[in-house]
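Structures given as structure tokens follow.
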Structure I
């Protein structure tokens, strides 16, 4: 059984954070011409940014590759060990390979680097050893060395992986800004996320049309309109004049308000009990904007009209719920 050692946990926790914070702080002076060259090398590549690493540093490499791919720089992760067992076929002369390694002198790198040079791709190193074989074979070297690890044994990568992560983030952010990457671009690669929905999803993508969008004439009786709403499984019907232009909407709310006071409601003309001149939206609008209107107006349905104010669809709050916007 391992014998537990009594330590001041709070004190030690703060010391670890201080060590790692200093490791990142010390990187600021290394944002120099080499860093600029690294950014420009990736910007100018005609191929992909292939990020390689192994072990715990390999996890940081995977994160960098994922960040690049989601911010406009085509990228894939290449495990350093797997590269010399067949995966090197993923690399072409037009790619730039970004290798993350604290020591920069592993046996895998000694075998891999000459092969990369033979392929003819450019190599960027993020390493804690600027005199390593990795540094020697690289076109650009970024120094991510740290004074000490937070691990008391100096064995477990802690401050070194934090420094590598921070430097890789700096590289990725500079790349996305240099590319003029915008929110809409980010959303394109994140369709499954809330941001993608807010910035890309339009009313036309989710509005109800055809039989799911009951459109009735002003002189139709309420009873007939209710049957059409029920058949469409909708919460309202759009009311049009003789020319087909929208003049009103009849909702569940209109039904409840009139049902309590008007026993003749079923035989009333819909124009007598509808909501006149309702708020409308357009199919090219963002769904997120439609959601804002529904919220501000405290309503559940919005008719979708064309430029001539002819109804072409219906948006219900339930439609926004289904796609995850609400």
Structure II
């Protein structure tokens, strides 16, 4: 069968990424190649709300994470990529693979655009779906994909290489709403909501649940944990580039009291005991509602977080 030019280029890109991933692994010090390290890729819509930046900062401070790369999703994905690169630079983080997904129609203000525009990196020509698949192929059944935004990149990776996507160990997803909606809505305690990440792309959320990869869902029920003023003061008081960057992003986002939706998902990837899950069958409608229905489980869902344990772990990571 003769391959099209686009198919040959895609295959070449994937081979190049796989080679780069293997070379990066070989260059790591012995302690970073420890087989017990959790291989992690983060997919993020950083730049709108502030919780993505806290989640990435959490990952950078987690010693048992080997962070393979970060992909950006939704809206102006290249501007989000610049934001990630700027944050990594301010954090003095090791060089990571960073890739933008296909841009989509924006759904709201990009609140942290000034910080993103200040970045001077040249963007790498890597596609987000290729990075996800390259990581899965390089570390079969060892990679945790932490999905913190709408699932366009995940859907693209599944469509491009469903068998390769199944090489992932698991997907930890911040998304959905089973019983509890957004806390600032009337009746939120007993009325589910169409949660943002699922609402923006319900088709790819359904595709993920049918992919064959274990999905661990952190919905609104378990992720609406506020950052306390005392903890915020401890984080921002530290004389580090990352702390200063987080303070600037909080200021630009106009979020003096952040809700730590995405860090709960990151903490679960770090220590599942902070948010015990139960197997459920989840159906997703076209409006983005995630319904608990009879049937074989297709997701492991955390309905209640151990908030004190999570906050203690979050503080430990962000003040290392």
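Nothing in this text is a laboratory measurement; each read-out follows from the coordinates by a stated rule. Remember, it's a predicted structure, so these values are computed and weren't measured experimentally. Cβ atoms are built from the backbone, for glycine too; each structure is taken alone.
For the read-out mean count of other Cβ atoms within 10 Å over residues 54-61, a value of 20.8 was computed from one structure; give its label from I, II.
Details: I: 20.8; II: 23.4.
The value was obtained from structure I.
Where does the value 91, 55, 37 come from, among I, II, when Cα extents along the principal axes in Å is the thing being computed? All intermediate terms of the calculation are to be shown ahead of the outcome.
Working: I: 91, 55, 37; II: 58, 52, 39.
The correct label is I.
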Ranked by relative contact order in percent (Cα under 8 Å, 6 or more apart), the structure on top of I, II with the greatest value is II
Value 0.00 of FRET efficiency 1/(1 + (r/R0)^6) of positions 150 and 278 (r between Cβ atoms, R0 = 25 Å, to 0.05) was derived from the coordinates of, among I, II, structure I
